[in-house]
Structure P
Amino acid sequence: MEGTIRPWDDGRLEIIPDSDPLRWVPVIPETSYYRFNQYLDQLSVYCGILVKRSDTVKETAEQVMSLYRMLQCSPEEHKSLNQIYVAPPQGRVTLVRPSLLRRVAYELPGIGWERSGEVARHFGSVREMCTAPVEEWESIEGIGRKTAQGVVDALG
C-alpha cells in the first residue's frame, strides 16, 4: 500500500492514499502508529528484513527497479560502496559506548580506531597511558617506534 502515513491526534495510524492525495483516512484494521513502527523495526532488527516506505506507486516502482539493478552484480562488484564503507570486523557492529581510554587513544597521532582498541586493552587507565614511555607503546601490537615516539611527544 502506498501513501504518506502519520499518527493521528489519538495515536491511530492515518494514511493519505495515492488515489486521493488531499484526504487523510484511518488505516483499516485500526492500528496505532506506534505499533506499526514497532512492527517494522522488529522485521528489521530481529529478522534482518529491510523495510522501505514510499508515498506513491511511482516511488515504489523506482525502489523495486533500483533494488533489481543492484542485485544484478555481486557485492564485490559494487566499487562505489568500497570508497566509503569498510565492513565491521566479523560482520558485526558493537553498539556499546567506547571507554574514555579508547576515545582518548583514538585521538592520538597514528593510532586510529582499530589500534585504539589494542591501546585500551593494554593500559588500565588514561593516566597510565599518558605516562607510559616509548618502549611501553612499542610493546602494543601494530605500534612501531615512529608511532610510539609520536604518541609520547603528543602526550608530553
Structure Q
Amino acid sequence: MEHNTSEDESKYENQMIEAFVNDPEKTSWYIESFKKYQINGIDKMTWNWSWWAFFGGVFFLLYRKAYMAALGLFLLMMILSSVPIISFIISIMAGGLSTYFIYKTYKDKKTEIENTISDNQKQLDTMRVIGGFNTWVLWLAGVLYGLIVIGVFAVLS
C-alpha cells in the first residue's frame, strides 16, 4: 500500500511542477532538474546548467517569476559588473544556479497553496495561475538587447 502512496505523491508532484512550469515542452526538463535539488526531503543547492539563464540572467529569473532572486542578481550585477571578467563569472554562476532559485520559488508557492487549499484539483489550478511565466519579459529583454546593439553600432560608426 505504501508503494501506491509514493506513486501518488510522485504523480502529484509532477503535476504540480507541470502546472508551475505551464509549458509542456519544458516540463520534463524542470522535473528532472528539481529532483537534483532534493535529497530525501532535504533541499540542496547544486549546479544545473541552463543556457537561457547564462544568456538571460535577470530576465530568465523574471520570466520564471523568481522575483527576489532576480533582484539579488540585478544588485550583484550592478555592484560587481564594472570589471568584464566579473560580469562573465556572474553569468556563469547565473547559468549554473538560477534554476535552483526557480525551484525554491516553486517550493514556496507550493507550500503556500497546500497550506491554504485542501482540494488537489484546486491546488493544481491555483499553481497554474500563480506559477507559469511572464511573456512581457521576452519583450523587455528584446527591446533592451536591441537598444544595446544599436548603441554599440552608434558608438562604432
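A short reminder: the numbers here are calculations on the coordinates, not readings from a lab. From a predicted model like this one, the values you see are computed outputs, not experimental measurements. Cβ atoms are built from the backbone, for glycine too; each structure is taken alone.
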From P, Q, which structure was Rg/Rh (Cα atoms, Kirkwood Rh) = 1.22 calculated on?
P
For distance in nm of label points 7 Å out along Cα→Cβ at positions 33 and 57, which of the structures P, Q scores highest?
P
Can you say which of P, Q returns -26000 when helix-only ellipticity at 222 nm (-39500 (n - 2.57) for each DSSP H run of 4 or more, over all residues; to 500) is computed?
Q
Suppose relative contact order in percent (Cα under 8 Å, 6 or more apart) works out to 31; of P, Q, which structure was it derived from?
Q
